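These notes open a run of structures that come right after.
Just so you know, all these numbers are worked out from the coordinates, no wet-lab data involved. Since the structure is predicted, the reported quantities are computational estimates derived from the model, not experimental observations. Cβ atoms are built from the backbone, for glycine too; each structure is taken alone.
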Structure P
Amino acid sequence: MGSPAEYAIVAAGLTKRYGGFTAVDRLDLNLTRGEVFGLLGPNGAGKTTTILMLLGLTEPTEGESRVEGHDPVRDPLAVKRLVGYLPDNVGFYPNLTGRQNLRYTADLNGLTRREAPDRIDALLSQVGLQEAADKRAGTYSRGMRQRLGIADALVKDPRILILDEPTIGIDPEGVRELLALIRHLSHQRGMTILLSSHLLSQVQAVCDQVGIFIRGRLIATGPVDTLGRRIAGEDGFEIEVQAYDPREAAPANGAVGSSLADIPGVREVGAEDTMWVVHAERDVRPLIPGALAAHGLVAIHLRLRGQSLDDVYGQYFHGETGVNDA
């Protein structure tokens, strides 16, 4: 297992079976302190089961994990003291105000009557609920409840924050505000954050590392650009190019193909609809505009394939596994 001094969360061979069904299959995972890690996968992939094992809320069938050096099975209370958790369906006492709900959580976590009010006020401000703080939680929108949930998870000043599908059912503006809050917690407070989601753009917007989770297995992990290069091929780069001759204001396919083929490191050039696809041993994008200009051509589109999370997601979910996002 990874060193507790380096990693906030470590899992080795973590497995959970329910009868003949394997919900999580031999998970190996290392989360560096201070990073935002996105656990990306369709509903039913095993993301929530993984979170419950890390929190000590369900025991693994095999394998082990450490959360800030603590074993969730043997010392779940120590883990709960260090981790703030926002489940996918957070609940509050509807007849209590937002402030009163947080005060209840503060009491449960042993905050004194002197320190709790200031911390609660600061958290309500941080999540943008100052004006709604003294309204009953039962009147809150879904987005407001999620923000109150993050404040609730932060009351005990945890080292790690785990968010399970935090943006489900929230309007676009609420999603934007929530993602901005996650970035703030990471960048300003150095908090380790594990974000579970099936939504590509949101994971890509806030996460330093991404793990792709399908059918209980973590099949790929790393920065988005690293995963993209893996899909493009470990042995090379695939680049889309579109160009035109400004003197003719029309595609000049023959000249484009020959100019691209002459670039050092290019192995193969082929046409694909209105694009040219370059297969190269390295990233030759910086050389393409000059090579085209030498033939009187202008590049109007360059893209390294496999670099967006959509490419990664599509390859693993639909190309290799046939699993549909649901």
Structure Q
Amino acid sequence: MSVTTRSLFKSYGDLVAVNGIDLDIKPGKVFGFLGPNGAGKSTTIKMLTTLIPPTSGTIEILGVNAIKNPLEVRKKIGVVLQQPSYEPNLSVEKSLEKYGMMWDVDKKTRKQRTEELIDVFDLREIRKKKNEDLSIGQRRRVQVAREFMHEMELLFLDEPTVGLDPGARRNLLNYLKNKAKAGLTIFYTTHVLTEAEYLCDEIAVINKGKILAVDTPDQLKSTFGQEKTIKIHLLDRNDKLAQLLSGIFGCTLDFNTGTDIIIQSSKAEIVLSHVLSILIENNIAVEDLSAMPTTLEEIFLKMVRDTNESNN
């Protein structure tokens, strides 16, 4: 395994940030780590990358005890955290080269990799610009690109596509896919569920420091996505609608609009029948109705919501 943890805990006083998680990540795979803000994602990454010690538990990275031998682990991994990191007065190409020098990459290899990464990350037009003169998205591309200046067996990416436009995002995802096929293991956190579905071989969902599920995207959808999602858009807002629908399990009203009813249920057709009866009885006009399989994003949101409700 590239990453193995057992009963991993991290607490700050009375606050438990990571609550006894177990992970097994296979080599050459892209492992997605998903959760809402404050779920424990960044704390977990900081422990796995030896930036902070766990309160208790074990961590093995690439066969090395990460708690006892952090320096040995750091030599084998790459890390791109959420926080911006760049050299303001260096140009893009000089920044890449400096990073290669820090990792003792020889001059010829540094030059080859710099040119390759400038092309892959579409940096050619800005290669002579100083980092301080770049946009947020451009700086992010440089931050991710420079990590590939050195050889590594495992790469941690914490929200790497923040600030990237759709084209740059897709280029990065395709590049990561190819790197994983070549044997690189990638630990990937994101808030963009379509990214996770496109890129990841396996996904863990974490909330309030606990792992809720670990599986492939397809299996998660198969296990938790037996439900259908039906959306009803009403012609006009009706302030009494929430009360009318309150007794129907699996049916919610989007309070942002007041005109969208969302049904998520394995018995969506039966629920829909009840909802339509209520709408007809109360002369509430329907403008549009659509049905579709539940997406990975909807599964994620439902798992987090159900966990939050059970803990309240």
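Comparing mean count of other Cβ atoms within 10 Å over residues 108-115 across P, Q, which structure shows the greatest value? Working shown, then result.
Details: P: 11.0; Q: 16.0.
Biggest value here belongs to Q.
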Completion exercise
Rg/Rh (Cα atoms, Kirkwood Rh): greatest across P, Q for structure P
